[in-house]
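What follows are several structures.
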Structure I
Amino acid sequence: MSFDLKFGHVGIFVTDIARMEDFYTRFMGLTVTDRGDLPHVSLVFLSSDPNEHHQFVLATGRPADIDFNVINQLSFRVGGLKDLKTVYSALGDEPVSDIAPVNHGATWALYFRDPEGNRIELYCDSPWYVQQPQREILDLSLSDDAIIAETEALCRTLPGFQPMSDWKANIATKMAAN
């Protein structure tokens, strides 16, 4: 069976929808595109793309006393290292925890937990591909040129090293064959 499939959006249950809406609009920069109520649930629809009615949905109903969160992470692409550095410097004033800048070789990422403990990843691509998982500390106090040079040196020592453009061409061929 073959059909065109693209990821559309994700929704999460929250305990305090107003607090979460504030965080995702004010800090993360998403825009509320709709809101409404169904029996037993209130919904807030958010997006960062005018071509997508919603990319993210907040829904009431998450129990406050739940011990395990089935969400591994919510990942958002940013424009580049400058954006990661901007967010990193602004996180100190936010109700977040577990802030961790990470170099995956293929991407540079910033992880943290939102006000209800959901793990967020903000990331941007590097010019290289290396086999994943890969996780090294990322020093966002370095210049962009220094981060790029350190990442290239690291990637050259790791399995699968190649320019990201080559990896994308290879994976596009593989997907087309499926």
Structure II
Amino acid sequence: MSVAVHSEVPGRPVVRLAAAADAAALSLVGAATFLEAYAHMIPGPDLVRHCAVEHAAARYAAWLADARVKVWIAETPVAAPAGYLVMVPATLPIEAPRLGDLEVLRIYVLERYQRSGLGRALMAEAVAAARGAGARRLVLGVNGENARALSFYAREGFSRISDRRFRVGESCFCDAVMGRDL
């Protein structure tokens, strides 16, 4: 199923389930948005190494081949990737995990398309799929200093339930772990 974002406006991205052929496009959007978000705070060599590993096309290909993982891609009218969302069985370290929790592992939107409704459209797909799968809660981790992302998730019904620390190279960061009951 594909969903047009702001369908009344021509030229807006369309959201659809990703296919194996989309791995390279997902990789590009992942690396580009990670660079946009973290180039000011993660040392260059660590940032490049992280993107080369965590946003390699092979990583996306593996997710796309895994029946437990759902990936949606947003494309412009000329089939250029603009964003995506990856949903997996929950792996976040939370105090009270619930059976069947699903995790929004990544939701990345190119800066040009942020505040266009694209993030909301991607999240709507994930929420509908999670409900359809019988999940009772969605969880996610987000940089605890990213006020814009925290505000987006709050508008989407998520609230902070925990924290986690993570490393990129030698740099240590704190994520807010958020949850949304379905």
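Taken together, the values in this text are just the output of simple stated rules run on the coordinates, not laboratory data. Predicted model only: the values in this text are computed from it and were never measured. Cβ atoms are built from the backbone, for glycine too; each structure is taken alone.
Taking distance in nm of label points 7 Å out along Cα→Cβ at positions 58 and 106 as the criterion, the top structure among I, II is I, with the largest value. When FRET efficiency 1/(1 + (r/R0)^6) of positions 42 and 154 (r between Cβ atoms, R0 = 35 Å, to 0.05) is calculated for each of the structures I, II, the largest result comes from II. helix-only ellipticity at 222 nm (-39500 (n - 2.57) for each DSSP H run of 4 or more, over all residues; to 500) was computed and gave -7000; which structure, I, II, did it come from? Derived from the structure labelled I.
One of I, II was used to compute relative contact order in percent (Cα under 8 Å, 6 or more apart), and the result was 17. Which label is that? Derived from the structure labelled I. Out of I, II, which one gives 14.9 for Kirkwood radius over Cα pairs in Å, for residues 50-145 alone as computed from the coordinates? This value belongs to structure I. A value of -0.76, -1.17 was computed for log10 I(q)/I(0) by the Debye sum over Cα atoms at q = 0.14, 0.17 Å⁻¹; which of I, II is the source structure? For log10 I(q)/I(0) by the Debye sum over Cα atoms at q = 0.14, 0.17 Å⁻¹, the value -0.76, -1.17 is produced by structure II.
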